[in-house]
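Structures incoming, each one as structure tokens.
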Structure 1
Amino acid sequence: MNKKAFTLIELLAVIVILALIIVIAIPKINQYITNARKDSLIATSKDFIDAARKDAISELFEFPVGTGDVTIISLDRIKLEKGGKKTPFNGDWLPEYSYVAILNVGTGIDPDYEYYIAVRDSKRYNIALTEEDALERSSIIRNDTSNTKVTIDPMCGSKEGEYKVLDNIAGLEKYKPRNGWNAIVYSSIEC
């Protein structure tokens, strides 16, 4: 009789090869998925900035007036055309740590606006206050909330905008006015 079959050693060799492929492939696939989610978080952050810009132009929020004035809008006050209800990591946005800041680096007569965003979600993904043009995958920090301290503690305001004088806004130190920040805070978080 001439039977064709695999020997036990051949089967074990195939199993070992498959196990090695899986051990190598799974971390690469996880890294690919994480990077795709980080890229999506950056894109969503830019969408929030664009929506805040459009809402300010539409006069839903006030632009900062004088040099060093800032308008801070909690993400819970910004509505995106699509998406944005959950983070790309399937976490919830934490509105007390997630906001867009519009800074007037010009003058009251000739304003020049810069847009910044800070993000924190319930899955512990964070972006420290970062300028719109500087957002990139490396801006995202996981599990290290010390680098993303709340800029305004507590992040409270009103739906109509609440005027505050703030001593410090972490991430904007180079623009800090001598007498503190004149800020208008739009947030659903009440203090």
Structure 2
Amino acid sequence: MFKLKLLTDPRWANIAEGNLEEILTDHAWCEQKATTNAISLITMLPEYPEIITELINIAQEELEHFHLVHEIIKKRGYEFGRERKDDYVGLLFKFLVQGTRNEYIVDRMLLAAMIEARSCERFKVLTENIQDEELKIFYKELMISEANHYTTFIGFARQLGDPEKVNHRWEEWLEYEAEIIKSFGKKESIHG
């Protein structure tokens, strides 16, 4: 999927399902952060109205996902906990280039694509491996949305940068992500 070099062990779904309150809270915060990321990218691209329009759509969709997860938390009588630190995303941020403004923006798009790709892959694992029927359906729908976001961010990167260089940089991102993801998949969080 998305050329990810290392796929999630399906047993991670058992860890996640063992504490649905925690995975849902973590997931809600991931959606909030995705909303914030799209808004942050909007502020970097005032000269690209078409990209801004699409980023507004993504931000609204991510906020709606946050709302949906929050509603599941409430419906199940779970407590919506405080924001979680996402160590996976923190390590990805360390890989961002600090070159020109354009290079940085292109790399931010690739960072967003990577997070969406991994989230989509994790949602697929949940869809295929958990027993909770409501969440199976829910995560399948979100998996499709995350895949669309992934392709949108990759497309933006190619639009804003030299497509050949972007493809090369994406390969570097895939290699880097494969190394760091080896340390994750052991706790009840979307990227953990």
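Can you say which of 1, 2 returns -10000 when helix-only ellipticity at 222 nm (-39500 (n - 2.57) for each DSSP H run of 4 or more, over all residues; to 500) is computed?
1
Determine which structure produced the value 0.8 for distance in nm of label points 7 Å out along Cα→Cβ at positions 78 and 142, calculated from the coordinates; the candidates are 1, 2.
Of the options listed, only 2 reproduces it.
Which of the displayed structures (1, 2) returns the greatest value of distance in nm of label points 7 Å out along Cα→Cβ at positions 54 and 110 on calculation?
Top value of distance in nm of label points 7 Å out along Cα→Cβ at positions 54 and 110 goes to structure 1.
Ranked by FRET efficiency 1/(1 + (r/R0)^6) of positions 134 and 174 (r between Cβ atoms, R0 = 30 Å, to 0.05), which of 1, 2 sits at the highest value?
Numbers: 1: 1.00; 2: 0.35.
Once FRET efficiency 1/(1 + (r/R0)^6) of positions 134 and 174 (r between Cβ atoms, R0 = 30 Å, to 0.05) is worked out for each structure, 1 has the highest.
Taking -0.41 as the value of log10 I(q)/I(0) by the Debye sum over Cα atoms at q = 0.09 Å⁻¹ derived from one of the structures shown (1, 2), identify that structure.
Source structure for this number: 1.
Taking FRET efficiency 1/(1 + (r/R0)^6) of positions 30 and 166 (r between Cβ atoms, R0 = 30 Å, to 0.05) for each of 1, 2, which is largest? Walk me through the numbers before you get to the answer.
Working: 1: 0.15; 2: 0.75.
With respect to FRET efficiency 1/(1 + (r/R0)^6) of positions 30 and 166 (r between Cβ atoms, R0 = 30 Å, to 0.05), the highest-scoring structure among 1, 2 is 2.
Any idea which of 1, 2 comes out highest on relative contact order in percent (Cα under 8 Å, 6 or more apart)?
Structure 2 comes out on top.
Rule-based calculations on the coordinates, nothing more; no lab input. Since we're looking at a predicted model, the values are computed, not measured. Cβ atoms are built from the backbone, for glycine too; each structure is taken alone.
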